[in-house]
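Structures follow.
Every read-out reported here was derived from the displayed coordinates using simple, explicitly stated rules and does not represent laboratory data. Worth saying up front: this structure is predicted, and the values here are computed from it rather than measured. Cβ atoms are built from the backbone, for glycine too; each structure is taken alone.
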Structure I
Amino acid sequence: MCPDRHGHNPGVVTSEQETPTVLGADGCRHGAWMVVVETPSEGQTLLHLPTTRALFLEIRRIRPTAAVLDIPIGLPARELRECDLEARRLLGRVAPSVFLTPPREVLRAGSQEEASSIWRQLTGRGCPAQTYCILQRIREVDEEMRARPRSRVFEGHPELAFREMARGSLVPSKHTPAGRAVRTSLLSPLMPRLQDWLELRPGLVEDVLDAGACWLVARRLVDGSARRVPEGLVPEDGVGLPMAIWY
């Protein structure tokens with residue numbers, strides 16, 4: 001059973017005979033998504049979907065019990081999100097992997113200069129380059145979430161998920177051979193086809209691994225073992241979307 005909209009997780013574990021339908025997705029180059037899907041009929045499959053619209057059409061098609069996306073979902077009015085700050089604290093030296101989430105008003109910007117101007121007017125800070133690089137994707141996901149409320153779509157973060165898999169230890173950077181090897185070793189026992197997928201997508205190894213981490217968070221949401229930041233009551237943004245990161 002999944003958490004309710006405020007993040008309360010009843011912790012009901014599925015039986016051994018049940019395979020829940022879950023999805024994990026990580027954004028990759030040119031607006032595409034790397035997606036790991038698991039269904040009772042097809043098992044685990046890897047998809048490379050070209051657009052955010054295609055991702056949400058797949059979510060509509062399979063009707064997952066939980067879908068976890070590596071993208072900010074709830075957007076603040078002006079303040080920094082508590083979940084981003086807490087995630088950064090947990091990740092220590094790899095804190096910059098958690099991009100600061102823009103205020104909702106920044107979504108209307110047509111350039112980084114305009115985004116920085118709007119953000120600075122609201123908070124006194126400009127728009128980081130990393131955040132601007134994913135601003136269009138944030139906008140697309142926000143539009144999908146608002147057009148058709150999706151209580152089974154959650155925000156996750158692969159670095160938090162890998163930290164949890166490593167029992168609280170930080171793993172080496174995913175941009176290094178050692179980091180990719182550790183991530184592969186953590187996921188492989190749970191994903192029998194992972195090595196084949198990595199060989200099929202040699203230029204997108206990091207995206208495959210991050211999508212796998214999001215898939216695992218979706219599984220944890222179903223069985224009740226997922227954790228989140230913040231731990232207390234989950235705040236909602238101005239349109240009612242939760243501002244929480246699951247791992």
Structure II
Amino acid sequence: MSKALLFALPLLFTACETTSDSPPPVDEPPGSLDVDVTLLDFGTLDPGASESHSVSLSNLGEGTLEIWDVTFQDDRVRAHWSVEGTLTGPLDPGESRVLSVTFAPRTVGDLPAELKIVSDDPDDPEHGVVLVGACSGTPQLGLSSTTVDFDEVVLGNHLELDLWFSNWGTGDLTLDSVALANPDDPTFELIVDPTGTILAPGEENGLAVIRFTPVYNGAWYGSLFVESNDPANPEVQVTLVGRGVTP
């Protein structure tokens with residue numbers, strides 16, 4: 001046997017040893033994400049209130065589903081929205097997981113958000129759940145006084161006094177009407193009328209200016225009626241009082 005043939009035999013033997021009849025590896029079937037809701041409506045809450053709803057995640061596939069992240073589409077909404085539960089990790093076929101979404105508004109207005117569920121589901125890698133919530137707040141009318149006292153004013157003169165309005169509530173306050181009970185009587189006149197003014201929560205710059213002009217000696221009385229969207233006090237009466245005196 002030639003040296004060339006002897007040298008080739010080990011190579012042939014080695015090649016035969018690497019040959020296998022094993023079938024090629026089969027990929028594991030993918031998981032399939034199912035979410036029990038597409039939208040959660042939390043309605044309208046007052047500032048400081050909160051409400052929670054559940055979201056159920058299930059794996060309807062034949063393979064393991066990997067949940068990579070559960071977060072919000074916009075991180076800025078975290079001031080009002082939060083989610084709790086097991087936010088990452090595998091879900092076996094047929095397994096479910098429940099998360100809790102909480103809405104706790106801190107400012108007034110519509111505050112929508114979207115929950116984003118990221119997984120290795122090949123057909124739905126980023127699943128969204130729409131979150132709807134709003135915060136209305138409740139306005140509360142505040143007055144610098146419920147009586148405007150002009151004291152004594154010399155006949156032939158007049159005196160103007162201020163009445164200040166403020167909003168002690170958590171929602172916008174609208175002054176729908178500020179009017180004298182008898183607007184045709186020149187003794188009391190509304191010089192600055194704040195009707196239509198909108199005061200944000202905590203705002204204190206609503207102003208009415210009232211003038212008192214007595215035409216003879218003695219006590220004078222009048223009334224100013226304030227109508228607003230304060231649900232507890234939609235109409236408030238302010239008493240006007242003054243006395244005319246001779247020089």
Source structure (of I, II) for mean count of other Cβ atoms within 10 Å over residues 34-41, computed value 19.8: I
Quick check on the output: 19.4 is mean count of other Cβ atoms within 10 Å over residues 162-169, derived from one of I, II. Which one produced it? II
If Kirkwood radius over Cα pairs in Å, for residues 42-121 alone is calculated from each of I, II, which structure is the one that comes out at 15.4? I
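Which of the displayed structures (I, II) returns the greatest value of FRET efficiency 1/(1 + (r/R0)^6) of positions 178 and 234 (r between Cβ atoms, R0 = 30 Å, to 0.05) on calculation?
On the way: I: 0.30; II: 1.00.
Largest calculated value belongs to II.
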One of I, II was used to compute relative contact order in percent (Cα under 8 Å, 6 or more apart), and the result was 17. Which label is that? II
Among I, II, which structure scores highest (criterion: mean projected area of the Cα convex hull in nm²): II
Working back from -11500 (helix-only ellipticity at 222 nm (-39500 (n - 2.57) for each DSSP H run of 4 or more, over all residues; to 500), computed), options I, II, answer is structure I
Starting from the value 2.3: which structure in I, II was distance in nm of label points 7 Å out along Cα→Cβ at positions 106 and 170 calculated from? I
